[in-house]
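> Scrolling down, you'll hit the structures one after another.
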Structure 1
Amino acid sequence: MSQSISGSGNKRLALFLIALAQFVVIMDTSIVGVALPRMQEELGFSPENLSWVFNAYVITFGGLLLLGGRLADVFGARRMFTTGWVVLLAGSAVAGLAGNVAFELIGRGVQGAGAALIAPAALTLLMKTFGSSPKELGGALALYGAAAPAGGTAGVFLGGVITEYLSWPWVFFINIPLALVVFALVGRALSADGPRIRGSIDIAGALLVTAGLALGVFAIVRAPEAGWASLETWATLAGAIALLGLFVLVQARRKQPLMRLSILRIPNLAAANLAQLLLAAAWIPMWFFLNLYLQQVLGYSAFPSGAALLPMTAFIMITMIVLAPRLTARFGSKAMTVSGLIALASALMWLSFVRVDGNFWVDVLPASLLAALGMSLAFIPTLGTAISSAPPAEGGLASGLVNTSYQVGSALGLAAMTALAAANGATESGNPPALTAGFSSVFIGAAVIALAGALLAAITLHAPTRAPVIEKETIAIRD
C-alpha cells in the first residue's frame, strides 16, 4: 500500500485523505443534531424551521451530487476534490459565525455544495488510485465504506462534547483544521489529474433539480402554518413540481445530461433507488426527533444526549461492516431489504410509545438498537443492488443516483415529519406533554413510510442475474 500513484504520491496517505473526506461529509450531517436546541435558542429558529439546519445541507448535497461528478470528469478529480474542501471550509466559517437564521442556512447550504464536490471526486480518486489491483481496491473500499458510519458515530458524540464544553459554533469550526490538513497533504498524496473528458456542464439541470427539491421541502414545512388547503401551499407545491418537470425535460433533450433518464429502465435500479429514498425518509426523522426528545422532554444536556445515541450509531457501524454483507450473501438482497425495513418500522412503532416521564434504558435504547439493525440490513443490499444493476461503465452514475435518492428521501421525509409533529403539538416549546405527543406522531408516520418501503421492495425487487456488488462503492450519507 505504500507504492506510488502513477509515479507520484503515497497510497496510504491518499487513502487517508479520501477516507477523511467520506468521514467529514457524513459527520457534517449528524454533528448538528445535539446542537439544535442551543441553536434554536440563540439564533431564533422556530420549531417548524429548525429542521432547515439539516435540510439546507442535505438538499444542496443531494441536489448537486450529479453535477459534482460531472465536474470531476471534466475538470479533474483532484482539482474538484480540493475545490470542494475550499467551499466546505467557507461554508463552515459562515455557519459558525452566523448570528441569525438566514446566515446560518446560507452557511449550511454552502457546506452541502462543498460536500457535493468532494464526495464524487473522492470516489473517482479511490478508483484511480487502487483500481489496478483488485486486492488493494477491496481493502481500500472496505476502509472507505467504514468511514461513513464512523463519521455518523463521531458526529453524534462530538456534537454533544463540543456543544457541552465549548459552544455550538464549534460543530462547524471543527472542519477548518481538517480542511487545512487536506490542503497540506493533497499535493503529496494524490497524483495530478491526467487527461480529462471533453463536454459541457449541465448547470441548468443542477439548478432546476436543487431548486425544485428546496421549494418542495419548503412547501411541506410551511403547510401546517399556512394551511394544507391554502393557495400558498398549493402554489408552492405546483412550483416545485414544475421545476422538477423541467429538470426531466432538460435531461431528455440534452446530449450530455446530468442523468441519462433511460438508466432507470434497468431492472432493479429504480426499485433499489426507491427503497433507499423511503429508507432515508423513515430513518432521518427518527434520528432528528429522538435528539429533540432526549433534550426537550427527558431534559438531557448536550453531552449526555450525544452519548445516549452513541450505542445506536456504533451498532450501525458494526452491523454494516460485519453482519449485513454476510446475511445478504446468504439470503439475498430482496429478503434483507424487506426484513430490514420491517425491523425499522417495528422499532419506530416501539418508539411511538415514548413517555413524558420516560427514561433512556426503557424508552430509547432497545428500540434505537432495533432501528439501527433494520437500517443496516436494508441499506447495504439496496446500495449493492443499485450499483450492480447498472453496466460497469455507468457504475459512477448508478452510485450518484442512489446517493441522491438517499439525500432526497432525507429532506422530504424530515420535512413531512416536521409538519406532522407541528400539527400534533410539537410547536409548544417547554411543554413536554405536547412535545411528546408530536414526537410520537412522527415515529408512527416514519413507521408507515418504512412499511411502505418494505411492501414496495417486496413487489418491485427481483433476484439479480449476478450478485450485488455490496463492497464496490462508497456509502455516501449515513448517520
Structure 2
Amino acid sequence: MKNLRPRRSPVAPQDAAPMDPAAAPLPPAPDAAHPPIRRLIATFGLWLTGALLAGFTLVMTLHELNNRHHELKDSLRTVAGIIATNSEAAVMFASDREANDILASLRASPDVLQARLFTPDGLTLGAYNRDTPEQRPDTCHTLQPDGQGWLTRWCGVAFYLPVQRHGERVGTLALEAELRPMYLALARSVGFSMLVALLAFGLSVLLWRRVAARIADPLAELVDAALHVWRHEDFERRASAAGAAEVVALSSAFNRMMEQLQQRDVRLHHELGQRRQAEARLNDLAYFDNVTGLHNRHYFMERISQALARAGTQDSGSALIYIDLDGFKRVNDTLGHDQGDALLRMVGERLQQTLRGSDVICRLGGDEFAVILEQTGSRAQLEVVAGLLVDVLSQPYALAGGVDHVSASLGVCTFPEQASEREPLLRRADQAMYQAKQAGKRRYHFYAPKDDAARSDEPASQPKPPRSAPRQMLDC
C-alpha cells in the first residue's frame, strides 16, 4: 500500500478569481469617430492655416485690384488733362488736322484704345484709334459727345473731360483705356501670392506636425502607461511624460495614483494571505482532527454520502469499517492523556501506512476510527484487509511509560449490497463492531442481517486471520 500523509479537504473554500482584464471591454481604437489627438491637432492647425492663407490671398488680391484700378484712373486722368490743355487752340479754331496730331500723341500710352475730341455742337473734331480698323477688336465703349465722368465696365474704362478755355467749355475729350493689362498684372500678382501661400502651407504642415507631436506624444505615453496597468495590473508602472504644465501635472497625478494603488495592492495581498491562512485554519478545524491529523467526523459524514452516491455506478463493491481500540481507557488512566494522544497518533500513522492513498481514514472521536474503502473487490479481499488491520493495530506501542499492548475490534458493512443509505450503513457497521467486541475483541466481524434482531453475546464465527497475511493482496 502507498504511504499517505494527512490530506486536506477538497471542499475548502477558495478565493474568487479576479476578473481577467482581457475579458473587459477594450478602449475605443482610433477611427473616423475617435481620431487620435495628434491627428486632430494637426488637422485643425492645417485647416486654420489654410483659411488664414486663403483669406490673406483674397484680401491681397482685392487690394491689388483696387490699386491697379486707381493707378489706371490716375494715369488716364493725367493723360487726358495734358491732351485737353493742348487741344484748346485746335477746338477754338476747329482745326481737325491739329486735333488729330494732338490725339496721335496718345500712342505713347499703350493702355488707351481710342480717343475722340468733340466740339460743343457734338461733332467729332479729331479721333484716335490704337489699331487699324482691320486689327481693331470690338470696343467696349462707344464714345459719345454728351458723356460725363467715368464709365467702367469689365472690359474697359471710359473717361470724359471737358476742354475749357478761361473757364468756358469749348469742347469734350473722350478716352477709353483697356483693362487687359491690369488683369494680366493682377493675375501675375495673384499667382505669385498663391505660390507663396502654398510654400507657407507646406511649411505649416511640418510645423503643425511637430506641434501636434509635442503636445500629443506625452499624452500618448500616459495612455500607454494606463493601458499597461489595466492589462497587466502592474501598479509599479510610472509615467515620465514632460511638456506643458498640464501634462506634467497629469503625469504627476498618475504616478501618485499608481503609488496609492500599489500600496493598496500590497495591503490587499497581505490581507488575502492572512485570509487564506485563516481559511486554512478554519478548514483544519472543520475537517481535521487536531490530535491525529486525520479527517474528523464532519468530513467523514460528507465523504460517506458521496461514496454511497457513487456506489451504484461502480463495478466492485465498497465497504465501511468501524474501528474501536481495546484497552485504550487503561492507557489514559495509567499513563495520562498525553500518552493516550500519542497512541492515537500512532494508530493514525499505522492506518495511513497500511491502506491505500484513495481510502478515507477518519477519527470519529475518542478511540473510534472509520475507514471508507471503495472498489475493494470481493469479500475475500475485504477479509484480507480487515485481518491485516487487526494485526497491524494490535502490534505493541512504544510509549513514554513503556511498551503497551492495545488491540482493535473492527465492524465491516458493505454497500450498497447491505445498505444504500447513510444512517442504516452507519448503524450496521456499528452493530458489526459491537459483535466483534462481544466475540472477544481483537478481531473483525462482517455485518449479517441477524445482527439487526439483537446484539448477541456469542463469539463471532470467523477465525482470526493469520498475522502474516500477504500485504500484496490489499492492492487488488
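> Can you tell which of 1, 2 yields 4.5 when distance in nm of label points 7 Å out along Cα→Cβ at positions 127 and 303 is derived from it?
Computing distance in nm of label points 7 Å out along Cα→Cβ at positions 127 and 303 on every structure in 1, 2 gives 4.5 only for 1.
> Comparing distance in nm of label points 7 Å out along Cα→Cβ at positions 167 and 271 across 1, 2, which is largest?
2
> Going by distance in nm of label points 7 Å out along Cα→Cβ at positions 327 and 439, which of structures 1, 2 comes out largest?
Checked 1, 2; max of distance in nm of label points 7 Å out along Cα→Cβ at positions 327 and 439 sits with 1.
> Hey, helix-only ellipticity at 222 nm (-39500 (n - 2.57) for each DSSP H run of 4 or more, over all residues; to 500) derived from one of 1, 2 reads -25000; which structure?
The read-out was computed on structure 1.
> Right, something else. Can you spot which of 1, 2 the value 10.0 was calculated from, given it is distance in nm of label points 7 Å out along Cα→Cβ at positions 183 and 287?
Structure 2 accounts for this read-out.
> Follow-up question, since we're still on this one. Which of 1, 2 yields 0.00 for FRET efficiency 1/(1 + (r/R0)^6) of positions 239 and 391 (r between Cβ atoms, R0 = 30 Å, to 0.05), as computed?
It was calculated from structure 2.
> With distance in nm of label points 7 Å out along Cα→Cβ at positions 39 and 231 derived from the coordinates and found to be 2.0, which of 1, 2 does the value describe?
It was calculated from structure 2.
> A value of -1.47 was computed for log10 I(q)/I(0) by the Debye sum over Cα atoms at q = 0.28 Å⁻¹, for residues 359-430 alone; which of 1, 2 is the source structure?
Among 1, 2, the structure yielding -1.47 for log10 I(q)/I(0) by the Debye sum over Cα atoms at q = 0.28 Å⁻¹, for residues 359-430 alone is 2.
> Comparing structures 1, 2 by FRET efficiency 1/(1 + (r/R0)^6) of positions 151 and 207 (r between Cβ atoms, R0 = 41 Å, to 0.05), which one has the largest value?
When FRET efficiency 1/(1 + (r/R0)^6) of positions 151 and 207 (r between Cβ atoms, R0 = 41 Å, to 0.05) is computed for each of 1, 2, structure 1 gives the biggest number.
> Rank structures 1, 2 by relative contact order in percent (Cα under 8 Å, 6 or more apart) and report only the one at the top, that is, the highest.
By relative contact order in percent (Cα under 8 Å, 6 or more apart), the leading structure of 1, 2 is 1.
> If you don't mind, another one. When Cα Rg over 2.2 N^0.38 Å is computed for each of 1, 2, which one produces 0.91?
1
All of the numbers you see were taken from the coordinates with simple rules; none came from a lab. Bear in mind the structure is a predicted one, so any value in this text is a computation, not a measurement. Cβ atoms are built from the backbone, for glycine too; each structure is taken alone.
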